[in-house]
Structure 1
Amino acid sequence: MPRIGFKNLYVAKVLKDSRTELSYETPVYLGDTIEGNLNPNFSRTPYYANDTLKKVYTSMGQGEITLGLGELSDEMSALLFGHKINTDGILEKKESDVAPEFAVLFETPVGDGDSKYVVITKATFTPGEQSMSTKGEGIEPQTDSVTGSFVPREFDGKWQVSADTRDETTDPTVFTNWFTKVYGQPTP
């Protein structure tokens, strides 16, 4: 079935990602979702020998992710982009701010009450374009977006994991726990 929705957008900061360790913070709700776009960017290189195609090598490059949000709060902006909120509650953005890495978790309904649950395992974000428009005879809501890139995590090479509620072999607790802990991280 085709995807018919996009909801429950969470992020979880990567604490450790090495060949031997993997840990994330507890996922936090990012905000109202409008749209999402993923582009994994694979390249293919043919190998020829003896005047024939022998093999095609495939490798993953840096993937691209764009998220359309109803509104990106100051708290989420500080979290995603490494900005700071000062003691007066003012969001301050500096050129030297460094965006941390995150897992991105979401749900995409596929009809008949079923859904696909997805985790992009390691992404970093930059602010998207902001548009403003004066109010005329009608109101045109202006929304926020963030853009980013994703790569496979070092721990196990995975760049995405997903589960489908239509798959009867998947333990139902996987879905009930999907937004409480990033799937696949070892239990301490």
Structure 2
Amino acid sequence: MRLTPAAEALGAEHVPGLRRAAGLFRTVPDFPAPGVVFQDMGPLLADADALRAGVRGMLAPFEGRFDVVAGLDARGFLLAGYAAALAGVGMVPLRKAGKLPAPVGEVTYDLEYGQASIEAAAELAVPGLRVLVVDDVLATGGTLAAAHELVRQAGAATVGAAVLLEIPALGGRRRTPDVHALFTA
């Protein structure tokens, strides 16, 4: 696992902790399907210092520019909740379809293995609300592009998106070019 140029540019306050965090990803071959090499962030999440370094690094370029963090179902929730707490703002979930009691929008998008839909919580429907979208991985970009569309549908404004890991070979930046990623596989 390597730091992205954007992560390296965060400076001395962030880079040492991020380098340590990069070493905690676990590679799991043939998961969730044969031929897939899964980058497991479980060890990073289990280490308080690495988790703090990662989330602080995700927030750094956006400090003071957002009112709420929107976290994508499911691993994005883990990061978004902590990010919101560190930033002193709220967290709004973007959930898989059918999981919210009062959704304000739904977007269906293509995955590398099918289709999925996500919905926005009613708390996102605040005109002018500035939203930072947080997820764990930028792969094909479908989930983050759908998140941006959901924020727009709700009347809020996306200030950016942050992920821990980018998998460049899957081309996600073609769909969501403004993502701040810390690590690359």
Structure 3
Amino acid sequence: MSAYFGFKECNHGLCNAHLVREGDGLKDRFDPRGVWSEPIINWLLEVKKQRDSGVLSSEAKLLAGLRAVVGRGYAALGFAPPGEGVKLSPCTKEFLSRIRWLDRLWFYAPYVVRFGWDSITLFDNNGSERDIRPVKLFSKVFGCWRSASGLASFCRLRGYLSTLRKQGISPREGLLSVFRGNPIVPATT
């Protein structure tokens, strides 16, 4: 995650779908009754439901809510949250995977709740991963790109088509407009 936060010129939000999926896995493996993991998962999904209905909360309220539910998760496992500015809680090897999930939720809380107060941040990053997948697939199938300019051209074309699609414009119409010499220029945000 440290490489992700190396980009200083953008606003970060974590993929909550991954956090929920990881929580579900931990619940299945270590918490079948859902004592400590289920309230956290339900809290994230409830905030998503509110966000999807158009209700945005304040950042302070969301941070307090997440920290409260994660704090109860720590307590249920017999641990305390990490201190201010500390990334990891001390724990035994037996509890490592459970506590590290809670630690990520606690330490990165501002980035976890961003989707609930920032209207342009999404709950998950599925769209971004979908945009990257063709590049990874191509490099896996063919081993590499023959040239940096070929990769740049491929990415430029994929980015253009993806932007058109996200703005409700047919990619086919976009390509036709390019070949006609009058390309559709997507709106910028």
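Every number in this text was worked out from the coordinates using simple rules, so none of it is lab data. From a predicted model like this one, the values you see are computed outputs, not experimental measurements. Cβ atoms are built from the backbone, for glycine too; each structure is taken alone.
Some observations on this one:
- Computing mean projected area of the Cα convex hull in nm², for residues 26-105 alone across structures 1, 2, 3 gives 5.7 for structure 3.
- Of the structures 1, 2, 3, the one that 18.7 was derived from, the read-out being Kirkwood radius over Cα pairs in Å: 1
- Among 1, 2, 3, structure where distance in nm of label points 7 Å out along Cα→Cβ at positions 58 and 82 as derived comes to 3.3: 1
- Entry that produces 3.3 once distance in nm of label points 7 Å out along Cα→Cβ at positions 74 and 138 is calculated, selected from 1, 2, 3: 1
- helix-only ellipticity at 222 nm (-39500 (n - 2.57) for each DSSP H run of 4 or more, over all residues; to 500) derived as -1500 - corresponding label from 1, 2, 3: 1
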